[in-house]
Structure I
Amino acid sequence: MLDPQSLIRFEDFDLDALELQGLNLLVGLRGHADAGHALAQVRAELLDSLNPKLIASFDIDQLINYRERRPQISFLGDHYAAYQAPRLELYRLTDGLERDFLFLTGPEPDLAWERVSAAIIALVEAFNIRLTVSFDAVPMPVPHTRPLGVTAHGNREELITGISTWTPTAELPASLASLLEIRLNEAGKDAVGYSIHVPHYLAEAEYPQVAVGILEYVGAAMELGLPTDRLREAGRNLESQIADQVAATPEVARMVENFEQRFDQHVPETERRSLLVTANAELPDGDELAMAAEAFLSGFPEADGTATKD
């Protein structure tokens, strides 16, 4: 393996300064599990509100497959401009309680996952990071009329025990964050993560409630006061739009009602049974769900997945 630390370029900071030592690290990467445009909302809220200071950046040219994930660029009549280069960056942020923490954010690398994980662990060791927290958002057949569920994971029992509403045993597509959690645990470092469950029929639309849920979970784990007021207001405004769409789409109304019944029936059994399956272990009819979700999402302007990417 090439030197992992050669991936990192530090800004003009005293890296041994006490203000960078002993903090917590939040990891937010845009990957395959980003239902409800969760990362974009969390990232915007934190970087807009918490006085970000850039500490370091990764050499993204070594990590991204540009032909698979092409950056955006502007064409201005007769020339190109404003190339939007992808960036994977480490910031120091300060919360509303004047508590500092580190935030690693950007696109999930396509390449060199082991090398990137080793580089992040080197940062954890160099800054004596106490706890690394990751998050993602996954689409689930759950109703928007119930509290958002979560699957908590990691090696800090007091931060995950009794929290999860779904604890599956399953083979899943890996992510860099999931690999990093394994490597941190192997290195004897504290790491936890929170996967928020998003109604699948809202997964392609911007859903502020999921960002609020993420900020609440990671804020509690890291003992931070993170901003949610703007997101809560946006969520309240969206709720009325969702209600109108559900009322206007009988198929979706029936789907939501079925999800409500299943959710209410299985909540007491969430540690033993998945909300993804019915009592006789049959998955919901995929064709029915797809047709209903397509009809529902047609009422939302961002449902075509064209939101700005990191």
Structure II
Amino acid sequence: MLEKYLDINPEVAQALKEGKPVVALESTIISHGMPYPKNVETALEVERIVRENGAVPATIAIIKGKIKVGVTREELEFLGTGKNILKTSRRDLPIILAKGLDGATTVATTMIAAELAGIKLFVTGGIGGVHRGAQETFDISADLQELAHTNVAVVCAGAKSILDIGLTLEYLETNGVPVLGFGTDEMPAFYTRKSGFGVDYRIDSPAEVASAAKAKWDLGLNGGMVIANPIPEQYQMDYDTITNAIESALKEAEEKGVKGKETTPFLLAKVKEITGGASLESNIQLVYNNARVGSKIAVELAKLEK
């Protein structure tokens, strides 16, 4: 039944069959997160970093109504330049598949596809979360519910700093999702290493993370795990600069009535504009750093599962 919807790249399928480490990668960052050609260049470099660190990359997307687990170079170009590539979360997935459309996968949908394929480790930039003002809007990312139920560990630079990080952590705690700080006691805030909020546990090595993930799933404790990996210090943005840029972007979004799944792309674009493009470079570097760390965790996890 799954073969109707799922197309696993032969290299990825072989790696999974042989118990080799595989790292899932999302495609929203390609189609909706960066301009061309920087988006494709970044995606190719992330795949190269994953290979360099001993794992097989599996960039995930939906092309012509099929979930692709491991896209080709040509498909990457299409994702970076194509029109009508829909931002696809859990609620969108069945419709986009049924209609034979093209979609870029969010954190939530990438986790779904990764679990279907048997991939346990996923690298992204930052997870979604509880939006500021959610007490009135109820705007909470589907990423958090996916983390509560889907057995995939997610390496990220924390929650995007446009969000309410305190409420995001509360939501994750309620749903039993461990938040591990990789080499840090503080939850990183995407562009910056600090947020003012602590993590559940600090873990300092890929082997420790892999052991914790295996123990969780061995016990039948379903759901994911957040591995919060701070942006390298030399690439982080000034805390006050990014905070002011976010506040300005939030105000403009409210004035323009931007809501729902359009909120995050709008805010990230505005922050990039306000910071003169500096936020884009930080975004790229944190993704590279996450790919390095995530690949090493995938290698350790593969050792434990043999």
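Derivation of every value follows stated rules applied to the coordinates shown; laboratory data play no part. Keep in mind it's a predicted model, so treat the numbers as computed, not measured. Cβ atoms are built from the backbone, for glycine too; each structure is taken alone.
Matching task: 23, 15, 11 is the computed value of semi-axes √(5λ) of the Cα gyration tensor in Å, for residues 127-182 alone. Pick the structure from I, II. Only one of I, II returns 23, 15, 11 for semi-axes √(5λ) of the Cα gyration tensor in Å, for residues 127-182 alone, namely I. For Rg/Rh (Cα atoms, Kirkwood Rh), the highest value in the series I, II is held by structure I.
One of I, II was used to compute distance in nm of label points 7 Å out along Cα→Cβ at positions 55 and 71, and the result was 2.4. Which label is that? It must be structure I, since only it matches.
A value of -14500 was derived for helix-only ellipticity at 222 nm (-39500 (n - 2.57) for each DSSP H run of 4 or more, over all residues; to 500); which structure in I, II was it taken from?
Answer for the origin of the read-out: II.
Here relative contact order in percent (Cα under 8 Å, 6 or more apart) was derived from just one of the structures I, II, and that gives 19; the source is II.
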